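Below: a set of structures, written as structure tokens.
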Structure P
Amino acid sequence: MSDLRVTLISGRSLGQARGKIAGKFSEEYQKNVAICEFNPEDLKSLGVEPGQNVRLSTRNGSVVLKATLASQQGPRGIVFAPYGPWINSIMPVQTSGTGMPLFKGIEVEVTPAPNENVANLETLVGQIGMGERNLEQRS
């Protein structure tokens, strides 16, 4: 197993939309949003099988996600992750004057994380400092 430096692209996905229907605190949402999609050769070079966990790290922090094969195979060195609390927790806050964070072209380091769990949304929210008070208002 080894680490891999890749470029992260984040965006909307069909699975994300389906998960939102079930609710953001649902297992369905997590299954479709707490993931990152890889080119098969990148997964192989990491020594990771689809369905295993990986840690994505940026200057802003790190998060454990489930690695999957890309639904639309792209070039090596590109990883896609659906918008959502997991990937957003490691995105840069700089907006380059646009008022909107950058969600594409982010350099990340990927590390195999076979012994780490993907945090559920309650845990993740607590880790990023939103606190328990906001969890009571979920809908």
Structure Q
Amino acid sequence: MIVLEYSYAEDVRLLAETIIDTLGLHHIDRSRLGFVRSRGSKSRRVAARIHALGKVWEAGFNIKPRYLIEVISEKYDRLNQQEKEKVIIHELLHIPKCFGGGFVPHGRGVNRRRVEELHWRYRRGVNSTYTQP
């Protein structure tokens, strides 16, 4: 039996906050963004996922939307630093400008070309103005 374990991912939080600052992703409310590392996942094709707290939870607890970035230890931890940066940029791109609990889908602002472009800007420390297609 495989046991899935979760732990807080401080390293991922620090990287994401640096990316948010460097790229000017001002629509992302850090106070409503969480980070976790999972171990024991059967998923082998992805290094990370983004989750949103469901609308029923928001309504039931009278809280604003929340997002959580999960990195899958078995895959993510083996990546070099630049690939980790690209993974986190990719997950952050799924958060819509309205920060409303939904997701930006693949192909509509979340694609390899956009990730590469933003990673290039990030690596050069350019505080670009982010525009979501």
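Every number here is computed from the coordinates shown, using simple stated rules; none is lab data. Predicted model, so just to flag it, every value in this text is computed and none were measured. Cβ atoms are built from the backbone, for glycine too; each structure is taken alone.
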Open item on the list: If volume of the Cα convex hull per residue in Å³, for residues 4-59 alone computes to 104, which of P, Q did it come from?
Closed with: P
Task: With helix-only ellipticity at 222 nm (-39500 (n - 2.57) for each DSSP H run of 4 or more, over all residues; to 500) derived as -6500, matching label from P, Q - done: P
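Match the computed value 0.9 of distance in nm of label points 7 Å out along Cα→Cβ at positions 44 and 76 to one of the structures P, Q, and report its label. If you can, show how the numbers build up before the last one.
Values: P: 0.9; Q: 2.0.
This figure was derived from P.
Here mean count of other Cβ atoms within 10 Å over residues 36-43 was calculated and came to 14.6; which of the structures P, Q was it taken from?
On the way: P: 19.9; Q: 14.6.
Going through each structure in turn, the value belongs to Q.
Comparing relative contact order in percent (Cα under 8 Å, 6 or more apart) across P, Q, which structure shows the greatest value?
Numbers: P: 34; Q: 29.
Sorting by relative contact order in percent (Cα under 8 Å, 6 or more apart) in descending order puts P first.
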Task: Per distance in nm of label points 7 Å out along Cα→Cβ at positions 52 and 116, the highest-valued of structures P, Q - done: Q
